[in-house]
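Listed next: structures, encoded as structure tokens.
Read-outs: derived from the displayed coordinates by stated rules, not from any lab. Since the model is a prediction, treat every value here as computed from it, not as a measurement. Cβ atoms are built from the backbone, for glycine too; each structure is taken alone.
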Structure P
Amino acid sequence: MLYQMHEIGRAWLAPMTYWADAMSKAFGAQGSWLRGMPGAPQLSAGYELFYRLGKDYEKPAFDIKEIDVDGRAYPVVERESLRKPFCRLLHFKRYTDDAQGVAALADDPKVLVVAPLSGHHATLLRDTVRTLLRDHDVYITDWVDARMVPAAEGPFHLDDYIAYVEEFIRHLGAADLHVISVCQPTVPVLAAVSLMAARGEATPRSLVMMGGPIDTRENPTQVNDLAVHKPMWWFESQLIHPVPPPYPGAGRLVYPGFLQHMGFVAMNPERHFQSHWDFYENLVQGDLEDAESHRRFYDEYNAVLDMPAEYYLDTVRIVFKEHLLPRGEWDVRGQRVDPSKIRDTALMTVEGELDDISGRGQTRAAMKLCSGIPSSNVEHLVVEGAGHYGIFSGRRWRTQVYPKLRDFFAAHSKR
């Protein structure tokens, strides 16, 4: 009933949010006679704040139309390379009409970015993709909101996630591929490459694992503590709900996005309250640049998706409760996950000094597990002053992390 009640509340609130949006424009738009009334800036700002707190946030677009390389603009077209029921593999194709430029683009390393399936859409990695496109041919996993996947497609487990990653690697050609996994997918990506190596298949040239829960026993965070101290029945009874009509996935069990969003906000409520208050004051004072920055951030942050229940519960149990990967006891479809089987793939781990989601040491644990990789092909980077999001988005990502990744890919583009 919780999901149905949420949908009813959202439908009931919708007319008021549309009205608040209209009133905000009426009191703030250029040329409106209401703009000259006493208190108009405060009214316009208050109505917009109400609108943004109550509105429904749709999935944002990547909206990467072109990139600038050494002062030259290259058009970019987003194309669907492969479609699966729960994921689309997207390719950001760069174009140029210059023969020399075509040759240069063709020589750029191919990179697969495995985005997290953990509440937010893959567009959270927009800055990651845009930066990578300067020197790489980029693909990304775009996970589908589970409420939009018909129940007839069946369940989606963590094992299925691993199978998807394996299929994407084969589709793109492992021999010429570099893989980046950000946060949650570090575990299934490491599992996928380990299984491929154990079967004698070609594996990617390199793996970059960023801020992920490889071993959550290392420096546990608030997120890890919740998973440890709550029993599995609590997750199943409190967080899992069926998708209501009229969504295509009606009847499918999911961890709803609106519950995940409440959890995100609950981790730092004071920060979010202050951010919205600052937004109100920026609007009143006419600081439109900071106000627009607030809009861009929360347009992304507030857009959430439903996760398949089976996948979410598998992750809680396998990764956060039983620690099957670092303990060497994880079997996927009857095959043991053994990262020591990886031999021909270079490894780089990246952690943020102030990461409060994946603590220091949790990602670096992959280096110990991948004992078959020569030490000369292993690197570790700690980003000073960076939190969880700072290692893949923003100034520190562009100035501190990306140059290291670019050089790492270049060094390992030839076996």
Structure Q
Amino acid sequence: MSYFSQMQTFTAVFLAALALTVGLRLWLARRHIQHIAQCRDKVPEDFSEHIGLAAHQKAADYSTEKTRLGMVDLAIGALFLLALTLGGVLQTLHDVWLRVFDSGSHAHGIALIVSVALISGLIDLPLSLYRTFVTEARFGFNKMTLGLFFADLAKQTLLGAALGLPLLACVLWLMQRMGEQWWLYVWVTWVAFNLLVLTVYPTLIAPLFNKFTPLADAGLKSRIETLLAKCGFKARGLFVMDSSRRSSHGNAYFTGFGASKRIVLFDTLLARLAPAEIEAVLAHELGHFKHHHVWKRMAALFAMSLAFLWLLGYAMKQDWFYAGLNVQSHSTALALLLFFLVVPVFTFLLHPLTSLYSRKHEFEADAYAAHHASPADLVRALVKLYQDNAATLTPDPLYSAFYDSHPPALARIARLQDASMQVQAQPA
């Protein structure tokens, strides 16, 4: 096949994949909205005693609004991708930076990638503002001020620069200097970088955005420490995060690994759940650690990144890869940008597999929690969280299969109720 035919073929494949991905995602979103609307006027029977019709309808409307915003975001993202590639914007940016930096230099590559990231951020900004100050505010969740929003944005930008620019410079250097096996060196660097960030995140990064104070409730602290001892789990401390500064959503999580592990409770969660319910939620999080879910997901992520970097190593040597995306120049920075811009277009159909894998982990963590705490308390906690976070109880099944990292509420509660009945049936 001639070079011109290869270029045309890749362009056609890219456009077909983009059309398929965007069309499928829009169709799934439309199904989801329609399914929620059909179930809006009746609370599922298993929840009818705990969640009123008004709360159920609020969750339906909130989920619908978020899905519609996602559709807008998807359309904007697709148009931006087409503008960058076939529209020639990426080639234009490349040529503009040639007036400042030498072709193929690290400075030129960094400037090109950073400029694309900044343009992308500016395009995303209006929708992010709308999501926070219109959608979240309309449903009573937003607590953030405009000043805090932009302060967070400034911190995120500076932190991204402080961490990302040295990493990017290192990656571009390795791509140019390490020969045919550069992708292996980049992968090792990427793995090391992620492990380093996970290590320093609890103590150096997270406090830049939130205040963490030791848990003051002696009774709850004693209860949690008893649970940790029973599960054989050691943590550096129990902390409360001031999440109410930004949102009324509630949550709890474990962060860090090794000696840096710590337990973090949102202050909104403490205000809403009873001590036994908080214990059950933490037992679920402990289940993730005991089943090594964090390490399993990291291993899967690292394996996929290794495969993608190898594939990038092949693609960047093909003239049709650049020309098929309307880029005439060749460079490591352009190859890196193009590859990771278009990869999501070709990998969306793998999304249901990753979601299924995540839901499997959630069921395993629930089973662990049911064994080490009260499954009935976890059910009560989940019902409150579904209500407080306005999570829909009636997602479209196909939409949920593609996207949801957690099992649907009905399936999750049903399993926990079965576990609760088994516990009650056991002899004293």
> If mean projected area of the Cα convex hull in nm², for residues 4-107 alone comes out at 12.3 when worked out from the coordinates, which of P, Q was used?
Replying inline: P
> Which structure, out of P, Q, was helix-only ellipticity at 222 nm (-39500 (n - 2.57) for each DSSP H run of 4 or more, over all residues; to 500) calculated from, if the result is -12500?
Replying inline: P
>> Taking distance in nm of label points 7 Å out along Cα→Cβ at positions 116 and 276 as the criterion, which structure among P, Q has the greatest value?
In response: Q
>> To test your reading of the models, identify which of P, Q gives 4.4 for distance in nm of label points 7 Å out along Cα→Cβ at positions 228 and 348 when calculated.
In response: Q
> From P, Q, which structure was distance in nm of label points 7 Å out along Cα→Cβ at positions 76 and 244 = 3.2 calculated on?
Replying inline: Q
> Given that distance in nm of label points 7 Å out along Cα→Cβ at positions 28 and 292, derived from a single structure, equals 1.3, which label among P, Q identifies that structure?
Replying inline: P
>> Tell me which structure, out of P, Q, gives -0.97 once log10 I(q)/I(0) by the Debye sum over Cα atoms at q = 0.16 Å⁻¹, for residues 12-195 alone is calculated.
In response: P
>> If percent of Cα pairs over 30 Å apart computes to 53, which of P, Q did it come from?
In response: Q
> One of P, Q was used to calculate relative contact order in percent (Cα under 8 Å, 6 or more apart), giving 24; which?
Replying inline: Q
